[in-house]
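Take a look at these structures.
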Structure P
Amino acid sequence: MKIYKATVLVLVLSFLVVGCQSPLPDPVDPDTEITLEIWETYGEEERKVFLEIVDKFEKKHPNITIEAKNIKRGQKWGELQKGLATGDLPDIAKVDMEYVPTLAEARAIINLNYLGIDEEGDKYLKSAFESNRYQGRIYGVPKRVDTSVLIYNKSLFDKADLSYPLSSWDYEDFIEASLALTDSDVYGFAMSSRLEGVLPILLSHGASLTDEKSKEFTLNTEKAIEGLSLITSLHKEHATMEGAWLSDVTSSREGFIQQQYAMIIDCTDSLSRYEDEDLDFGVSTIPAGTSGAISSIKGNSMVILEDSSYPHEAYKFIKFLTSEEIQVFWAEKLGQIPVNSKAVSTINTDDNPILEVMLKQAEQTVPRPAILGYSRMEELVSREIKAALKGDKSPSKAIQDASDRVNEELFTE
């Protein structure tokens, strides 16, 4: 990967001032009092639950004090970059998964294999666990699972006298419902042209982004073209999807809130915004394509910084945070998908049918590919998807051009 490193390399070189892969310090004596600093970005409700978990951990490990520093979501990468440049870093940081490869490449975070993470691997949802693997090593652990689901407006379905989406839906069912829901005031479906929104449909048709063996960007396949062709047909042929990717058209999220769009595909961590709007909505799994109802892993991971004086104790906290007991506690309090596999079967979803659907979708996910420069890849692919949606390129041409650009910039040796 040489071409795109014009940007990434600057980050990597600056991190190397900090990250030098020195031997890990030994575990501290249980009687030695220490403080672990964690940088997190939780909102008010999540942070309250997180601090309850911190309290539980401190009671179990009285020699360890946790100092949790809350950083605004939009500032976390900037704060981390600044800390890497100055050496003012926490022991643990909550980071976007897309940055894990960059931090690992820079040797700024600890290879968790040194701490025994592979022995714990079967305790986690495989796709979420593998999303943190870079060059064969695990560098982070998600504190929960985020993925994409189909979200629908119950009131608009009732008005159209339609049954709500089922987990057995395929794309024929989806298109049929979209047609029935579309009228002068409502579009059956809306989505952005960002890869994040389009990816579940591509994956469900058998597309993939990378091939671990060939180290290439592998989107340019008939399966990906089939998926993108379906998406463009919703707009051009069936007229059930407004151009929510255009600057002068209401975005998919805002349009769903305003009840202009009956269905959207969105991430599970966005559901709270629709709850806050007091919308009567439901959630279903992604419609099944030729490869099933496949979605992708998203979200954040907990990483241990290379400069931590207490990596063993930091890892002890991460294991506690992702243990079955704590994951059940977290999921039932916040309605979020646990990363711990055993917790999935333990959670009581009787009073939370949305969480039940989310758990089912989590079982049908693929790992987020560890691409150095993921955001640039997403930018390049999204640009071509938008061209296809606007009719400027055919789906096959858009997929080919996206693949060529990504391979040239990110995968060329």
Structure Q
Amino acid sequence: MSIIDRIRRDKQLLYLSLATALRGMRDNLRYIIWQPFALSLGIPVRDIGALESLMDLAKIIIQPILGAASDVYGRKKFLVARELTVLAAGLCFLFAESWQLLALGMVFIGLGIALIPIWHSTVAESIKANEMGVVFSLLGSAYMTTGMIGTIAAGWLADNMGYRTVYAISVGFAVLSLIVTIFKIDETHKPSGKAKFTVREAFTSLLDTFRPPRYMWGYYIAMSVDLFAFSVGWRLINGMLADVYGFTPGMLGLMNAVNTGTMAIFQMVLGGHVDRYGYKKFLTISQIISSCLLAVLLFFPSYPVAIGASILMGLGAAFWMPAEQAWVAKNVDPEQRAKAIGGYSTFRGLVALPGPFIGGIVYDIYGYHGPLAINLTLAVIDVFLLWFLVKDNAREENELLHNPELKN
């Protein structure tokens, strides 16, 4: 039976796919216009970078604790909480007239992102181990397909009907996603025994973020360099292009639609091969592609080039996303999957936390080229880190090293 047939017959996978598609529309409607919207309120790029870092801080503070708590209490209630926080963020953006509500909205977005590892754990617990790469790819394609529609719609609506209309529609999709999560997605993790999660355990979970298993350190380092690099540069690209080159929301929407459309198409093509050919190869290829697009956009900043760079970014992300998600799901302890995924995301987030703020300051001093030059330099370095530090079967090799009898 093919994966598509399984999704049709398996109600859990079907509703996971539906929720993913709704979130793709919801998130991309909001994301594509938020930096131009902030500029329209008189907020400079430097402060947009600070707001991006605020979002990261909100995520980092609580992410490992939430993951560990879901290992004790189950996934479902945390998935619902995620939908509620993103809905609250949408309402903040809808009614924002100054930086205060924007800041609160970014905090809510950060809290919602903090709960994403629990979603990944839910997906992993709903499928077989040898299906992780292809299922994560298909869900990513569902997200990006509706996201492509959302980015085009957001740009056109913002140009013709204003930013508030876009946020109102985004809130509507947030409500639909909440309904699907509450009524259709099943609990996948029911711990045996009496549920208990103390303050001490919460503190331990936070500390564990800084002491991952030794076999994961190479992966942590390579992936953290990547996130910091793109937090300094690419994270601010919409605001920089709008501020320096006058890109309108419609132009940015088309750019991001090309990006997400390319990603959706190639994830469907590549998803079935990631488990076969290896995660390290996919991650390294992705970073090489990203380095090429950054170089082109750095030296030839025009709208046609930006469209071409968006195609390359979509292709690179199609290699990256399923490989990253599947590597983590495969190499962490299944009994503490959400905690481990949350700890990984928190570690990366801490490294990248100052990235958007630094990017904003560099932009103020050196202009458009400064943040992208830093991004490109670190991306090239990361190509080598990914190739030499990441091992596809790190956990399995570590167990064999410490338990040689497992070979028999």
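Observations
- For the set P, Q, ranking by Kirkwood radius over Cα pairs in Å, for residues 93-140 alone places Q highest.
- Among P, Q, structure where distance in nm of label points 7 Å out along Cα→Cβ at positions 253 and 285 as derived comes to 2.6: P
- Structure (P, Q) behind the derived value -12500 of helix-only ellipticity at 222 nm (-39500 (n - 2.57) for each DSSP H run of 4 or more, over all residues; to 500): P
- Structure (P, Q) behind the derived value 25.0 of mean count of other Cβ atoms within 10 Å over residues 133-140: Q
- Origin of the value 3.5, where distance in nm of label points 7 Å out along Cα→Cβ at positions 69 and 229 was derived from one of P, Q: Q
- Entry that produces 0.90 once FRET efficiency 1/(1 + (r/R0)^6) of positions 53 and 181 (r between Cβ atoms, R0 = 41 Å, to 0.05) is calculated, selected from P, Q: Q
- Here distance in nm of label points 7 Å out along Cα→Cβ at positions 301 and 373 was derived from just one of the structures P, Q, and that gives 2.0; the source is P.
- Identity of the structure behind 69, 52, 35 (criterion: Cα extents along the principal axes in Å, calculated), options P, Q: P
- Structure responsible for 0.10, with FRET efficiency 1/(1 + (r/R0)^6) of positions 101 and 165 (r between Cβ atoms, R0 = 25 Å, to 0.05) calculated and labels P, Q on offer: P
A short reminder: the numbers here are calculations on the coordinates, not readings from a lab. Predicted model only: the values in this text are computed from it and were never measured. Cβ atoms are built from the backbone, for glycine too; each structure is taken alone.
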